[in-house]
Structures are given as C-alpha cells and as structure tokens.
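Structures incoming, each one as structure tokens.
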Structure 1
Amino acid sequence: MKKTVCLFLSCLMALAFFAGCADKTPPDDTPGEEYEYYAYDAPHTSEDRLLWFYSSDSGLDSFLNDYRERHMRYSDNRIHSHPVGAGSTAWKEWESMIGGWWDASAENGTIDSFYATKDLVSSWLVSPRQDRQGYIWADEGNDIASWGMGWAFPDYTLGGTGWLFDTEDNTEGWTAENASLSVSGSVLTAASSGQVNSIELISPAFECNTLISPFLRMGLGFSASGEVSVDDLYVYYQTENNPSWSESRKVSFSQFCTTGFQIDSSFDSQGFFFPMYLQDEWGSDSRTRITRIKLVLAAEEGSTFSGSLNLDYLCTEYDDRQPLNPCNYILAAKNIVEFSQDEALLAEIMPHARAAMNFLLNQLQGDEGLIDTGYLVGHFNDGLKGVGSGLGNGYWDVLAFPQINLYCNISYYNALVAMSYLENMCGHYGVETQDVTTANDDMSGTYRYAETAESLAQLAETCKTRMQEEFWNEQTGRFHAGVREFYNDIQDHGYLMFNQQVLASGIAAEEQAESVLAWINGERTVAGDQSTGEDIYYYEFAPRFNTAEIGSDFYWAYSASFNGNVQNGGTALHLAYYDLVSQAMLNKNKSFDRLRTIQAWYEKVKAAGGTGWDFYHAYYDNTNIGIQGGTSSGTIGVDYEFLEAALLLTAVPDAYFGLDTRYDGTLIVSPALPGALDYWRMENLTFGKYYYDLSIGQYFVQCSAVSEYTAGSGLENAKLEIRMNEPSFQYKIFLNGEETQDYRVEGGKIVLQTEFGNVKAEIKPA
C-alpha cells in the first residue's frame with residue numbers, strides 16, 4: 001500500500017491516506033522534488049536457493065527469472081549443455097561476474113555440480129595452467145587439438161610445419177640415432193638400442209620462416225627400463241644459411257620449456273612449448289628460415305639408459321598467447337573472493353595472481369602504465385595483413401590491433417585495480433605474503449614480484465590517465481583502438497563494445513563519457529560510420545559491436561564484410577551488460593528503458609515457441625539474421641559457446657543496486673532505482689557465508705532474510721555500508737524504524753555503516 005508523506009493541508013493528507021493513493025506533491029520547502037513513502041517490508045518468497053528477481057513490475061520479474069533459468073543452463077530449459085563456468089580462460093572474467101555474488105554453487109541444493117558456476121570458477125582458480133613466466137594458458141593443451149597455451153587458430157597449417165604421425169607419409173624422412181623408429185597409434189617411438197647415453201630424433205628437411213614459427217610445440221613422453229638419470233632434453237636446429245648442428249643453435253628443456261618440470265625416469269606424454277624466437281639465431285625475422293630440427297634426450301654424464309622417446313606431434317606454432325589471460329585470472333580471483341571473503345581460497349590463489357601480474361608488468365611492460373604486446377610475436381597491426389601479423393589478443397579473436405591498444409589496456413587497468421584489492425585483502429586478513437618469482441624475458445633469470453596495494457593503485461591511476469589521453473579521438477569523440485605502426489594513423493572503427501567497457505570500468509572522464517553516449521544513443525553521428533542513429537541498435541538486445549567497416553584490421557588470414565560477423569557490425573548478448581551499466585552511469589532511467597527494450601525483444605523470441613537449444617533459433621530462423629555457434633557463422637551470439645550471455649543478469653546489481661564490496665569484509669549498496677519501479681528485490685544473494693535478500697526503493701534499502709550456510713560459519717565482523725542519494729529536501733534518516741544521526745554525507749550520498757544483518761535504512765522528510 002502506498003502512503004504519501006507531505007506537508008500539505010491535513011485534510012488533503014487524510015484524503016490521500018484513506019484513498020490509499022500516492023500524493024506526489026513535494027514538501028513545501030523542496031519545489032520540484034517528489035517524495036513518496038512506499039510502505040514495504042520485504043518478504044522472502046523463494047523456496048530454493050536460486051537467484052530470484054522481484055519488483056513492482058511482474059512482467060520484468062518473469063523476464064529476468066526466465067532468462068536466468070535458460071542462460072545459467074542448469075535445467076531442462078537450458079539453451080545449451082555447456083556449463084557457465086567451464087569456459088576457457090577467455091571467459092573467466094565474465095563467468096566470475098555471473099556467479100560470484102549469488103549462490104551459483106552445488107551447495108545450494110538446487111544446481112547440480114556440473115552446472116555450478118561458482119564452484120567451477122573457484123576450482124580453476126586454485127589450479128590454473130600457468131607457465132614459468134606467469135602467463136596463464138588458454139586451456140589444458142594436452143593434445144594437438146586443444147588450445148593449450150593460446151588460441152585455437154591460426155595453427156601451423158597456415159604456413160608452418162608439423163607432423164602428427166597419423167599416416168605413413170608423416171614419418172617419411174625421420175631418422176634416429178642410438179634408437180630404432182616405429183609408429184603406433186599416431187605416436188612416433190624411438191626405442192633405444194640397448195643401453196645408450198642419448199636418444200636422438202631428427203626431422204626431415206623442411207623450410208619455415210621464424211616469423212610464423214616463433215614456437216615449437218611438441219607432445220612428448222618418455223618411458224624407461226629401470227632407474228634413469230636424465231641430464232636434459234635438447235632441441236637443435238639448422239637454418240638455410242647454417243645447415244649444420246651447432247651449440248649456438250641449441251636450447252634446453254630445463255631453461256626454455258615454458259612449463260618445465262624435472263625430467264625423471266619416465267613421464268607421460270604432455271604438450272610442451274619452446275619459445276624458440278628468444279634464442280638469438282632463431283629470432284623472429286621473416287628472412288630467417290629453419291630447415292631441420294633435432295631432439296636429443298641425454299643421460300647424465302657417465303651414465304646410460306634404456307628406454308623409448310615417444311613423440312605424439314611436433315609442429316611450429318604461432319605466438320597465439322592471449323595477453324588478456326593473466327588479466328582474466330586476476331579479475332576472476334577478485335570477483336570470487338570479494339563476495340566469498342574466503343581467506344583460505346585467497347591464500348591459494350595469490351601466488352598465481354602475483355605471477356600473472358609479473359607477466360603483465362615485465363614481459364608486457366605494464367610498469368610504464370600501459371601494456372605493450374611487442375614481446376609477443378605477430379601481435380602487431382600494420383594495416384597490411386602480412387602473413388603472421390595481427391594475431392588476436394583475447395576473446396575478440398579475429399581482430400588485429402596495434403601493439404599498444406585499447407582492448408588490452410581496459411583489462412589491464414581493471415586487473416591493476418583488482419590486484420590492489422586482493423593485496424589489501426591479504427593485509428586485512430593476515431594472509432602470509434609468499435615470495436613469487438617468474439622467469440625473465442629470455443628465460444635466463446627471474447623477476448621477483450614486489451608490488452603492494454598502494455603501488456598497484458598508483459599504477460592504475462597512471463594507466464587511466466594515459467588511456468584518457470592516448471586512446472581518445474578528438475575527431476570522432478570516442479575512444480579508438482590504437483595507432484597502426486606502419487601508417488602511423490589511428491584505428492577507429494567505432495568499437496562500441498570497448499567504448500562502453502571504458503565507461504563501465506570508470507576509465508573515461510565525464511565529458512568523454514557524455515560524448516560516447518551521445519554517439520551511441522544517436523544524438524550525434526560520426527562521418528564514415530556504416531551504422532548511425534537508431535541502426536546502432538538494429539539487433540534490439542544490444543548495440544552493434546562496431547559501427548564502421550573493419551576492412552584490413554583483421555588478422556591476416558581472416559576477412560568479413562560489415563554485418564557479416566559478430567566482430568564486424570554484429571553483436572552478442574553480453575554487450576547488453578556493458579550497455580546497461582554505462583548508460584546507468586549518466587542516466588538510470590535511460591538504462592532502464594534499454595532493459596525494457598531487451599525484455600520486449602525476449603518476449604518476441606519466446607512467443608516464437610522455441611524450447612531448449614532451439615529457443616533462439618525458432619525465432620531467428622525466420623529472419624535474415626544468422627546465429628553464430630559451433631561451426632555456424634552468423635552476426636549475433638546468443639547461445640552455444642556464448643556462455644557470457646548470462647552476464648545480462650549481473651547488470652541488475654551493478655547498474656541499479658550499486659552492489660559492491662570492500663576488502664575489509666564490507667558489503668556496499670548504492671542504489672539507483674529507475675523511476676518506473678516502486679521497489680526491486682533480489683533473493684538468495686551471498687556475502688561471506690551468509691545468504692541474504694536485498695531490496696531497494698527510491699528512499700530505502702533493506703537487507704533481509706539473513707541466514708548462514710551452516711550455523712556458526714558466517715563471516716566474522718561482516719559490515720554493511722548503505723549509500724543513498726541525498727535529496728534536496730530536509731530529511732531524517734531512519735535505521736530499523738528508529739531515527740539515527742549516525743551517518744555522514746559524502747559526494748552527494750548519505751552514507752550509513754552498520755553490522756551486516758537484517759537492516760532497513762530509510763529517508764523521510766524532516
């Protein structure tokens with residue numbers, strides 16, 4: 001029931017009360033501002049521990065809850081069976097954002113462990129595939145078909161050299177010393193001829209330039225008879241100009257293998273990478289041509305062994321490392337532990353997070369404020385689409401960017417902020433600092449991690465300032481991708497995705513944010529764009545990924561016309577998250593209008609009658625818009641591998657509830673309820689070991705239904721900070737029904753701090 005509190009004549013007040021309606025006339029001393037007291041005491045209605053949305057608009061609730069069920073993929077209504085949380089490293093930032101703030105775990109008794117997003121991400125954080133330099137791998141990489149160190153493409157078949165030993169032809173020209181050769185089950189085996197001091201495997205002659213073969217990748221195993229003392233595995237190579245074996249053209253497993261471990265008497269076949277380009281004579285010059293490779297497994301001096309060297313595959317490899325991978329690890333770590341406040345998990349992941357930050361600071365030169373991908377071979381864009389150039393840096397995998405680019409540095413800035421948070425959290429909880437070192441640039445020494453929360457925060461500010469200055473295009477009034485090295489010109493294809501990420505991350509200055517949103521909202525146009533005005537939202541649920549033809553700014557082996565790919569004029573569902581959050585930063589009601597548009601689109605899709613995996617296809621199969629997924633190309637990403645589509649749900653706490661945390665065990669709520677709603681409630685959120693519901697109104701915040709996972713296991717000394725917009729009228733603050741003076745005003749916000757628990761804060765006229 002609505003009741004209006006105002007300072008009008010008592011008869012009018014009484015009339016409004018008895019009529020049960022809301023008199024929206026503002027108090028006398030605040031002309032123009034309405035005050036409506038909404039009598040609300042949040043009920044807890046859900047019978048399970050899933051995330052539920054409730055508001056004064058039942059249609060909105062139905063949409064959000066239905067969307068959760070389909071896109072969290074745990075029920076028979078799921079749009080695909082691939083779990084949110086089981087994606088590779090490129091998805092981990094988003095998956096942690098999706099499942100970190102509510103109980104998306106098997107512990108809730110509703111979600112099966114196979115679909116438990118929070119559990120899956122937490123497990124990955126504890127044991128990521130990480131190399132000696134601190135780089136986080138894309139995937140496990142135990143066979144030639146998996147992504148391994150980097151991305152799935154390009155692979156050696158695009159100009160490189162490789163042997164899979166799956167046909168007789170694959171073995172032609174291979175020879176061995178001190179061993180006999182055989183092939184079985186696509187494995188080339190060199191079995192020693194009795195007791196030997198080494199086994200040598202020599203490739204046939206080939207030709208491959210080093211620009212497109214900076215790495216050697218091999219699937220290698222060793223089985224021995226009896227105890228063996230192995231010295232090392234050595235890789236020799238010959239070049240076109242130096243057709244002989246030489247100690248100057250040799251690297252060792254112990255120094256050069258990125259994931260090195262102690263070679264003992266035997267080990268199962270594993271995937272190994274050797275960054276050969278770091279060796280002086282190999283390098284990364286397109287004019288250097290490699291012509292032969294030799295592998296030597298050597299026993300310790302004075303000893304011999306008997307055994308078999310097993311080679312599953314050997315191939316040259318592009319440097320397909322993703323510089324965003326270390327960022328994604330750090331961001332996922334922060335997103336999970338900030339809501340779990342799990343000290344034990346924090347202690348487990350910090351060595352990995354520090355090593356990952358070391359890679360960003362050192363190999364990628366982030367200590368200067370911006371990361372530079374120059375250490376990675378082929379990650380440059382000269383606009384010429386030369387073979388081996390323009391390799392992808394992360395999720396947006398076919399786009400070519402300059403060495404210093406906006407895409408990478410958005411994630412880097414966020415990683416710096418997140419790492420500062422984690423270091424502060426370690427200090428607060430007394431998590432012991434471990435000495436972390438990583439291999440240096442040429443693998444000959446180490447870098448020691450020496451950052452603090454303060455140094456990282458300062459570096460984040462440097463990064464923000466440089467991004468505001470170096471990636472801002474005055475002519476277009478938006479952020480560009482960077483400067484192409486060859487032409488010395490900026491790369492600006494109207495990347496809406498990155499511009500809205502900049503806004504959502506708090507990187508943009510206020511006037512920059514206003515300019516960007518004016519462009520996105522069609523209030524101004526940019527000359528040369530293929531998409532302007534209303535057409536920017538052609539796909540309804542999200543703005544286009546970009547507005548101007550990509551042209552030659554794809555990696556060399558790919559091309560697609562505008563409107564021909566998600567990454568050129570198309571879009572994906574998770575862009576809606578950044579749209580809603582960035583719009584809300586300047587206008588919460590504009591943002592909510594966009595959410596309404598998404599709701600209307602979703603209801604059209606639902607009306608088409610699709611179920612399960614066919615949900616979106618039943619609608620789009622009758623349009624000229626293709627869905628990308630698996631082997632199917634298209635211009636929109638809504639299901640299948642687009643796990644991150646569930647990110648739309650996170651826009652609610654981020655854009656409208658202002659849900660945040662502080663490293664000292666404080667939950668922060670800073671609401672921006674759209675004017676169209678009287679209240680909005682989310683049920684079964686988690687903080688520490690607590691379940692809770694959270695409700696917001698125009699003039700109230702309520703934390704309710706607080707309970708613990710297990711009796712006595714809740715976070716000790718958990719705190720709650722409520723930040724409500726200060727009204728222009730004279731007001732009083734009430735906490736749990738009692739007037740309080742225990743608050744402060746800060747930056748236009750009324751700030752209350754209290755113990756975490758069942759709490760209701762209200763603003764009322766004085």
Structure 2
Amino acid sequence: MNIRRTSSITVLLCLKVVVTCLLLPGALASEVIYTNKAAHLEDRVADLLSRMTLQEKVAQMRMFHRNQGVEYSPEGKLELSDNVKQRLTHGIGGIKNPGEHLSPQDAASLNNQLQQYIVENHRLGIPAFFVTESYNGVDAEGSTRFARPITLSSSWNRALIKDVFDTVGREARMRGLHLTHSPVADIARDPRFGRMSEGFGEDTYLATEMIVSAVSGLQGDTEGLARTHIGAVTKHFAGYAQVAGGRNFAAVEISPRTLIDEIFPPFKAAVQRAGTLGIMASHGDINGVASHANPWLLTEVLRDEWGFEGYTISDANDIGRLHYFMKVAETPEDAVELGLVAGMDMDLYADDAYALLPDMIAKDPGLEAFIDQSAGRVLRTKFILRLFDDPYREPGQAEQRVRNPAAIELAHRADLESIILLKNARRTLPLSSHSLNTIALVGPTLGDDTLAVFEENFGSDFKFVSEKGFDLTDGKEAVPALSSIAEMEAGIEQIVSASRDADAIVLFLGGDEYTSKEAFFAGALGDRDNIDPVGLQDELIRELRKTGKPLVVVLKHRRTLSINAIQQHADAILDCWELSEFGDLAIAKTVFGESNPSGKLTVTVPRSIGQIPFHYSQKEVNYKKGYLFAESKPLYPFGHGLSYTDFEYSNLRLSENTLKRNGTITADVEVTNTGSVTGSEVVQLYIKDVIGSVLRPEKELMGFEKVSLAPGESTIVSFTITPRMLAFTGLKMMEVIEAGEFIAMIGGSSGSLSGISFHLETRD
C-alpha cells in the first residue's frame with residue numbers, strides 16, 4: 001500500500017536536522033537541560049528528545065492498562081508482572097487506571113512506588129502519565145461519586161460544573177493521577193446510543209459552555225496543572241455520537257456544514273478557551289474517512305486552524321483497528337503509518353500498532369520525523385504537569401482531601417440543582433404531611449437504600465412502605481437480558497398490593513447502567529433499537545393509576561425515553577437522570593419541598609422513535625410537516641423545566657434595533673417570581689436568522705442565565721448580542737456573517753419564548 005503524505009513531512013525532516021545540529025554531542029556532554037527546572041519548556045523537550053533512542057521515543061507514544069499486571073500487595077508493596085516489566089524496558093508514555101480499586105491513600109502509595117520504579121529503571125529517568133476517566137467523578141474507589149455529565153448539564157450552571165470538575169481534578173491528583181480521558185464534547189442527539197449520558201446534551205452552545213467549565217475545572221484554569229489538578233483529554237474528536245442507528249462503531253454520515261457549525265465548536269472551545277492538554281480521537285469515521293487516519297481532522301483543523309499544541313491519543317486499540325476492523329489499511333504496518341502521519345501521538349492499549357514502529361523505521365527512515373514530533377508532544381505535556389520535577393504525592397493528604405465534606409456537599413448541591421420537574425398537575429408536588437400520612441416508595445429503579453434515606457430524613461413526618469417489585473434486567477455487565485414477563489407481572493402485583501393502603505405513591509421508573517452503556521462488539525451491548533421504557537413499566541403505571549392515589553414518578557435513566565404513558569398517567573414527574581451517590585436524598589428533599597427544583601432539559605424528549613433525529617435547532621424546513629396520525633411536536637421541548645413557584649417574563653426590549661458590523665446590542669427582559677416560594681429560573685436567549693443563503697436553524701440558543709428570586713422579587717436579565725454570534729458556514733463553505741433580519745427570543749424554554757426583531761448591518 002502506498003500512502004501519500006502531505007508536504008509537512010519535508011518540514012518535519014528539516015526541523016529534525018536543525019534540532020540535531022543544535023544539540024551536538026559536545027553540548028550534550030556539557031549541559032543537561034531537561035533536568036533544569038528553570039530552563040524553557042521547549043528547550044527541555046528538545047534536549048531530552050535528542051538524548052533518546054528510537055525505542056525510547058516510541059515507548060512514550062504508548063499506554064497500557066494497569067490490569068496487565070500492576071498490583072498492590074496486602075503489605076503495601078508494589079508488585080509488577082513480568083509482562084509489565086517487559087513493557088517498561090524503554091519507559092512508557094502512560095498507564096491507565098493504576099490504583100483504581102484501592103483507597104485514595106493506598107492508590108497514592110502505589111502510584112508513588114510505580115512512578116519510582118519507572119523513573120529509576122530508565123536511564124533518562126522519564127516518568128509516566130497515570131490516567132483515569134471521570135464520568136461520575138474519578139473512576140476509582142473512595143472518590144466522590146458525582147452525577148453524570150448530562151445530569152449536571154441540567155443545572156444550566158456554569159460555575160457549578162466548574163466546581164464539580166475542579167473537585168474531580170483535585171481528587172485525581174491526590175491519588176497520584178495526572179490526566180483524565182474526559183470530558184466528552186460529543187453532541188447527544190440520538191437516545192438509542194448507549195453513551196448518551198456521557199455528554200452535556202443536544203445543543204452546541206450549551207455543550208460548549210459546559211465543556212469550557214469542565215476542562216477549566218479539571219485543569220485548575222491551567223495554573224493547577226503544576227501540582228493540584230490534572231490535564232483534560234477532551235473526546236471523542238469528532239462526530240462520535242452521530243453514529244447511524246445509534247449503534248456504537250457504526251458509520252457517521254454528516255454534512256460538512258453541520259460538522260463545522262454544530263459538532264466542532266465544543267472541541268474548538270476546549271482548545272482555544274480552556275486549553276485542554278489532550279484530545280482523544282473518535283472510534284468511528286466521518287463520511288467514510290476513519291478519524292484516526294484523517295490528517296484533515298487531526299492536523300489541518302485541530303492544529304493548523306485551531307492552534308492545538310497538546311497531544312492526541314487514540315481510543316482503545318483504534319490505530320490497530322484501521323487494519324483489522326475498519327479495513328482502510330491493508331496491513332498492520334499500513335495502519336500504523338496512517339495513524340502516525342495523520343497526527344495520532346499516542347496509541348492506547350494496542351500491542352499491534354505503535355509497537356511496530358521501530359522495525360518500520362528500518363524500512364522507512366522518514367517516519368522518524370513524525371515519531372520525534374509525537375514523542376515530543378507527550379514529553380511536553382509531562383513537563384507541563386511537572387512530572388520530572390515533582391512526580392510524587394503525599395498519601396496522607398489523599399486520605400484527608402479525597403471525598404472530604406466539601407466534596408460531598410458539592411455532589412449533593414449539584415443533585416438538587418439538576419433535578420427537572422417535567423410535570424406537576426394540580427400542584428401535586430411537593431407532598432405535604434398536612435394531607436398525607438403513608439407514602440409508598442415503589443418501582444424497578446428503586447435503590448437499595450432509598451427507603452432508609454427517606455425514613456432517616458422524613459420519617460418523623462411520614463410513614464413509608466417500600467416494594468421494588470422486579471429488576472429490569474438480570475444485571476449482567478456484557479449483554480444483560482430483560483427480566484421475564486412472569487417475573488415482571490408478579491412484581492407489578494406486589495407493587496400494587498404494597499401501594500393499596502398508601503396515601504400517595506412515589507414510583508421509580510426509567511433505566512439503569514445495564515440498559516444504557518457503552519457497546520463494544522457483539523460481546524458487550526448497550527445501544528437500543530427503540531426508546532420506550534424497557535419491560536412492563538408502562539403496564540405498571542397504568543395499574544397504579546387505577547388506585548386513584550396521587551402518583552409521582554421519579555425517572556432514573558441514562559438515555560432520553562419516550563414516556564408517553566408515564567406523562568399521561570402520572571400526576572407529577574421528576575426527571576433525575578443519574579444523580580450522585582447521594583441522589584436519593586436530593587430526590588426526597590425535592591419530593592417533600594425542602595428543595596425547589598430548578599433543572600431544565602438539555603435534550604428534546606420525543607414522543608416516539610420515529611421523530612429521531614429530533615432536536616430543537618433543526619433546519620426550519622423540517623418543522624413544516626409532521627407524520628400521519630401523529631403529533632409533530634415533542635413531548636417536552638429542550639430547555640423545559642417547572643418550579644414550585646411561577647415566573648413571569650415582561651418588558652422584553654433591545655438597546656438598539658440595528659446591530660452594526662463592529663457593534664453590540666443588549667437584549668433585556670424583566671423576570672418576576674409571582675409565586676409564594678423562592679425559586680431559580682434559567683432565562684434562555686435564542687436567535688432566529690430569518691433569511692439565510694443556506695437553510696438556517698429554526699432557532700439557536702445563544703445565551704442563558706440562572707437567577708434566584710424570592711416571592712414577588714423581580715430582576716432584569718441582560719444579554720449582549722454581537723455579530724460574531726450570528727456567524728455560520730455559507731454557500732462556499734466559508735464562515736460568513738450575513739446582513740438581514742434576526743429575531744431575539746427570550747423565555748423559560750425553547751417552546752415558550754417572546755421575540756423582538758433587529759437588523760444586522762455588515763457594511764460600514
């Protein structure tokens with residue numbers, strides 16, 4: 001297979017010659033620059049790189065999982081398998097999840113010993129990255145378990161997101177970790193996709209704001225990278241969640257305009273606004289071009305256009321998969337060359353990819369320039385993280401600072417802000433002890449500790465009965481099976497029986513980690529072919545409706561569900577997604593009015609799978625017709641969320657009716673709490689481009705602000721509108737800002753807005 005390379009290889013070869021000439025043997029002998037803390041970052045990288053063998057450079061471009069044989073003995077000693085020792089012969093770029101099953105203190109001790117072994121057994125003393133993931137906080141025992149990203153985004157609170165990820169960054173560093181393969185910048189628009197909850201929702205602007213907050217929090221606004229925080233590796237670049245049929249690893253067919261205008265912005269912001277240290281490529285492809293072998297994506301866009309200076313890493317085994325899975329490379333060696341030349345710096349897990357590079361160089365020395373480039377980026381990141389200067393952590397500090405009271409309080413506060421009140425007919429919620437005595441807690445997503453939490457916190461006001469009834473699945477990690485019809489029918493009878501003497505019913509429905517998760521191959525499934533609640537959940541709520549009791553549904557889930565029956569029969573619905581380890585307490589406080597819900601949907605809730613793809617910002621033409629015999633509108637619109645109080649919007653106005661090319665205008669609205677309790681409201685700004693040279697979205701979120709108001713209190717919420725906000729990719733696939741009429745719309749959801757027009761002038 002002959003592979004065409006860009007002209008950049010010539011530049012790289014020239015640079016290699018220059019570096020080699022500057023770092024002559026005499027200079028090497030006289031001064032060791034890379035160990036000098038005061039030396040310039042780039043000088044330290046160049047010096048170290050010049051001293052390394054080819055094998056050592058390639059080793060920096062590889063990462064393996066700790067399950068290859070990194071253990072911690074009962075006596076507190078590091079134990080390495082022969083396999084791991086062999087892998088560390090020439091050093092290593094990084095190791096995934098060391099100490100993940102240990103306490104924070106033991107993890108810090110293990111990682112200190114592991115790092116010491118790596119440093120002392122390498123002639124140049126090059127340390128390694130220790131890497132985690134953070135979908136619910138640090139993916140390790142003893143860490144604070146936060147809500148999932150899509151749950152957190154329901155708070156619409158930038159500062160809260162940053163605080164959560166700041167805590168994650170601190171807890172990870174205390175364990176001796178340095179990087180996390182998080183956050184996820186994918187746009188979530190297909191609820192069949194099992195990894196939907198890893199991202200921040202369907203909207204480009206909202207996801208962008210959340211990503212900037214998350215990366216900034218993890219990295220401590222970059223200043224924390226020296227010691228207190230970790231580096232973010234933003235993923236999956238790009239278009240990963242847009243897979244056909246919602247199936248992991250399926251093809252991604254997406255228009256270039258949609259890619260640029262809707263999919264790229266969160267990644268671009270992670271690079272340019274937040275300074276993410278790393279980028280992980282997508283498992284899949286974009287319009288037939290594998291992401292891991294796409295020089296346009298990984299080099300021209302990411303580096304040349306956006307100015308990314310960090311390192312890129314493959315998703316698990318994906319460079320090797322260019323050959324044996326995606327079939328775009330004839331041989332394993334061809335796969336390696338495709339990934340290397342495209343711009344992939346590190347190879348995650350695979351032994352059949354970058355491990356081949358030393359032998360390949362003997363046949364094609366020109367590849368070494370790319371190796372120098374990639375190894376240099378990895379080393380640069382290690383210097384930024386001060387791994388050469390300060391590689392160890394104090395285990396005692398980990399024990400004291402990980403999962404401390406402040407972190408626990410933050411997790412609980414985030415839960416309270418993220419719960420969404422979808423429906424509240426006749427003010428069913430909050431439940432009151434003045435009219436109710438016995439409360440039934442029932443349903444298949446009822447937690448093991450839910451009853452205990454409710455009794456501990458509200459047992460003096462209410463009597464509780466509990467019945468789970470049935471499990472949704474058999475709980476198998478790889479391919480779970482639904483519980484049998486007989487089991488579920490028997491469970492429904494048990495639930496109805498337990499609820500018969502209660503004054504009100506709190507019904508826990510939805511899904512769990514088995515009904516929505518990452519799908520690998522046939523041996524591990526997590527995607528679905530529909531979005532209805534699994535099992536006999538609709539039948540269950542119909543039976544409970546017959547009791548005539550006040551019926552509150554608590555939804556726990558990881559994917560958007562079509563909840564038609566639930567919406568019809570429930571008096572009130574709390575949408576909780578997947579909360580933290582303290583989620584039941586937040587639910588209890590919300591059910592009984594100790595907390596007023598303020599979450600808003602970050603996804604559109606469709607009525608059926610036939611509406612997919614369905615997001616509020618689709619092109620206007622799509623809204624002009626629906627389906628035969630079906631309602632065309634969503635069940636609940638993007639941005640929807642009720643409160644125990646009411647908010648009134650009034651006096652929408654613009655500072656000017658004309659927006660100049662280099663000017664700004666301000667959109668103001670008065671928001672008043674007209675209810676009887678204090679509440680928080682997310683005020684949302686959308687803009688509609690009335691006429692465009694290409695089809696334009698029905699409307700686009702362009703700003704939001706969360707405000708808290710006491711009963712009777714009013715405030716003015718202001719948004720600044722700039723011409724830059726109105727840019728899009730035009731007919732010639734170039735960014736344009738077109739003059740014309742626009743409508744600024746403000747309200748409490750995408751489905752409840754008031755608008756006012758303004759004109760954009762693009763001429764002086």
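If mean count of other Cβ atoms within 10 Å over residues 395-402 comes out at 18.0 when worked out from the coordinates, which of 1, 2 was used?
2
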Comparison of 1, 2 - label where distance in nm of label points 7 Å out along Cα→Cβ at positions 339 and 635 is highest: 2
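Which of 1, 2 yields 0.90 for FRET efficiency 1/(1 + (r/R0)^6) of positions 275 and 555 (r between Cβ atoms, R0 = 30 Å, to 0.05), as computed?
Details: 1: 0.90; 2: 0.25.
Of the options listed, only 1 reproduces it.
Out of 1, 2, which one gives 16.8 for mean count of other Cβ atoms within 10 Å over residues 643-650 as computed from the coordinates?
Structure 2 accounts for this read-out.
Match the computed value 16.0 of mean count of other Cβ atoms within 10 Å over residues 283-290 to one of the structures 1, 2, and report its label.
Value 16.0 for mean count of other Cβ atoms within 10 Å over residues 283-290 corresponds to 1 out of 1, 2.
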Value 4.8, calculated as distance in nm of label points 7 Å out along Cα→Cβ at positions 243 and 739, assigned to which of 1, 2: 2
Origin of the derived value 16.4 (mean count of other Cβ atoms within 10 Å over residues 35-42; candidates 1, 2): 1
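Thinking only about mean count of other Cβ atoms within 10 Å over residues 107-114, which of 1, 2 has the largest value?
Going through 1, 2 one by one, mean count of other Cβ atoms within 10 Å over residues 107-114 peaks for structure 2.
None of the figures in this text is laboratory data; all of them are computed from the coordinates on show. Quick caveat, the model's predicted, so the values are computed rather than measured. Cβ atoms are built from the backbone, for glycine too; each structure is taken alone.
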